[in-house]
Structure 1
Amino acid sequence: MDEKLYPQRWLILAVLFVVVSILQFAVIITPGIATIFMPEYGFTPAQFGIVCNMPFLAGVLFGIPCGSLGDRYGTKKLMLIGLIIFIVGAFWRVFAADFISLCISSLVMGFALATLNSNSTKIIRLWFPGRAMGSAMGVYVCGASLGAGVALKIGPSFANSAAAFMACGYAAIATLVVWLLFFRNHPDGERSEEESSLQQMKVVMKDKNVWLISVMIFFIFGCSTTAQTYMNAGLADYGSGNIAMASSISASSALFVAIGSIFMPAFFARFKKLRPVMLLLCIAQFIVLCLIFILPFGLPTLILMFFMGLFLGGMLAMGKAIPALLPNINPKNLGAVGGIQSTFQNVGAWFVAGYIIAPICQAVCPGNLYFGIYVGCGICALLAGLTVMLLPEMPTSVDAKLKMEMGKNAANADI
């Protein structure tokens, strides 16, 4: 049976786009001001990576409960609370003067992003059922890429870190206003009354595929966030201090991610099987990331960033859409599945850059630090592709999944 499409879906997608853009801007502004921030506070690259990715720790701590609570009480109310907490953290960060206070204020800021990421698959699945989900998820990921791109481009133009963080505080208030005025609950409802949140979690946690897609997203976001964290600093160093050109290339890479997040799902939909296409995409990403700090700085860098962004956009969009493509997952439990996946996503985003890749590269290849970091990103991409191969075969769109399930039901009825 076809699910009804409501005209309000475009408004909802626009709200999600704007909100995730601003949230991502607030998170990525720290990597954007890397050339200001590290000298100002005297941080090492590893300390810098830890501060940059502290907002993702909120997803580690609150991803699962936010997904289940969104199923139970509705995303609108839960996200409202998250945005208020986000505003508090954003203004606290303006006045943070040391490593600990920067970490804690950044952690508080991350609650809204944790809430949104935990429930984004469910919201988009409700408003954009069938084949449209992949493209809609691409638009959502595009919003995150846009926010990141703006942060990476304008970051070096701020006078100091406090000015950049104050801009994030004002943007946080705008996000709350947009959510209050324009977000709407789905006409058919999104709350799950049949099962408690605990029961939903028990059901989905028994499915090994839920854990596999969560490990996959861990590697994808470990790759993505580490690359973003060190992009401005790395390219400025590789380009002999040409900060303007480095920030322009960094911003263009975010634009390329946005393009990939929209068009790659449509490309994927041309194929019947998801796993081999994802594997090839991840292998290609590994090769590109390894070449960025080998080929000469300039046009070759921009070309490589184009392919990196294109491939990463596809990995992010399809990685977030996979929960809705898995067999035997009840759509009513997508919030719970999204909560688990979001937790692993945020573990990857928070932990990989500052605690794994940067410290290892500082110890092993201090003279080629950023080359080592990007090779580490490539290894994460490769591991994501290998993890996908452990999943059962699945279609490349929700529409194809529904047709497959209808065919199975018809075959069973004939027996």
Structure 2
Amino acid sequence: MAAAAAATAFFPSIPTPRPRLTATVVCRPPPIFTGATDAVPPPEDEDSSDDDDDAGAAPRRSGRKDRRRAVRIAWEKLVRWSRSWRRRNRSDVLESTRKVVVLGGGSFGTAMAAHVAAKKADLEVAMLLRDDLVCRSINNTHINCKYLAEHRLPENIVATTSAADALAGADFCFHAVPVQFSSSFLESISTHVDPKLPFISLSKGLELNTLRTMSKIIPRALGNRRQPFVVLSGPSFAVELMNKLPTAMVVASKDKKLASSVQQLLASPNLRISTSSDVTGVEIAGALKNVLAIAAGIVEGMSLGNNCMAALVAQGCSEIRWLATKMGAKPTTLSGLSGSGDIMLTCFVNLSRNRTVGLRLGSGEKLDKIMSSMNQVAEGVSTAGAVIALAQKYKVKMPVLTAVARIIDNELTPNKAVMELMNLPQVEEV
């Protein structure tokens, strides 16, 4: 049964099998373990023969066979349930979709455009970009010369700098513009946006001056409080999505039907999509995990060891949970793909831009030099500035994430931050 449990943990959207499904699986302990006197011979009995060993071996072999059979049956039932579910939930969402638009041409926007385009050959995927050179590169060579240049893009991707052309007739819109530039960008294209066009946000972070997440930024910038909105989040690097490696993410929306439609639009053999109604939890976890990743990078850059890394990330997870639940998030969201899953990926893997910033800060580099050498945005740098304000607003103590904000503001050195954190009062774990 361990394998079945592991499968269920890896696929969080699979519900727990109903009791009736396992009623036929009975794993009784082998007779040799039914009683203490049967299991262990009395110490004084030193004349036990080989016949006793042979007699005990048969039940053990039988027990192993029973357990293996139980695991096999459980797995087969899981597979049958999966096939049945797919048959019942087939949808024409992809078939009825004629065009999607991706706002932004960074690595994740490019990867998502490629993923959707590959699902349907006659689907038009328009990428709205600012850089005319990148547009020509995509249209002429099917390669984004600036991001993921080693990957060829599907031929049904078309790039343009015209918002009117990109948005005309679109069924879905993927927003992949960095958070700090989103308001001004969306305001500039708002006249071309259909009021009923669903926006799927790929951007993670908080607007520094307003503390708004994308679910608040998009409707406000477009001047439409009812603009359909979905947030897509979870542990996912663009390059692995491009390489079609197994990935799992979550879409969250207050509109359950819309979340289901986006799930069906994106799901594929290499991309699992779960749904959620907890927009707040998904967005806050996605924003603050970038700040925590900077902290993890600092620990790595300072060579503080694995003990310190584990303690810091655990504390950071608690701080994210404290704030998110105060803001109305569900605790289960924070232990799922968009919470713990994304945190683990971003904090422990070198492909993370935010972790890289922290690594270089911990090694002694200055932030200005680090940022000028990067060709992509590390959202955690700007989001860190909003953490202190949020912590004060919701009266939540967030020492680790606040320390990162002070390091970024050049008000605290990494060494001093570590010393201060280690000398905090010894308290009960909550």
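FYI, it's all coordinate maths here, none of it is from the lab. Model, not experiment: these values are computed from the prediction. Cβ atoms are built from the backbone, for glycine too; each structure is taken alone.
If you work out relative contact order in percent (Cα under 8 Å, 6 or more apart) for 1, 2, which one comes out largest?
Working: 1: 29; 2: 12.
Comparing 1, 2 by relative contact order in percent (Cα under 8 Å, 6 or more apart), the maximum is at 1.
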Output 24.3 (Kirkwood radius over Cα pairs in Å, calculated) maps, among 1, 2, to structure 2
From the coordinates of one of 1, 2, distance in nm of label points 7 Å out along Cα→Cβ at positions 171 and 355 came out at 3.7; that one is structure 2
Matching -16000 (helix-only ellipticity at 222 nm (-39500 (n - 2.57) for each DSSP H run of 4 or more, over all residues; to 500), computed) against labels 1, 2 points to structure 2
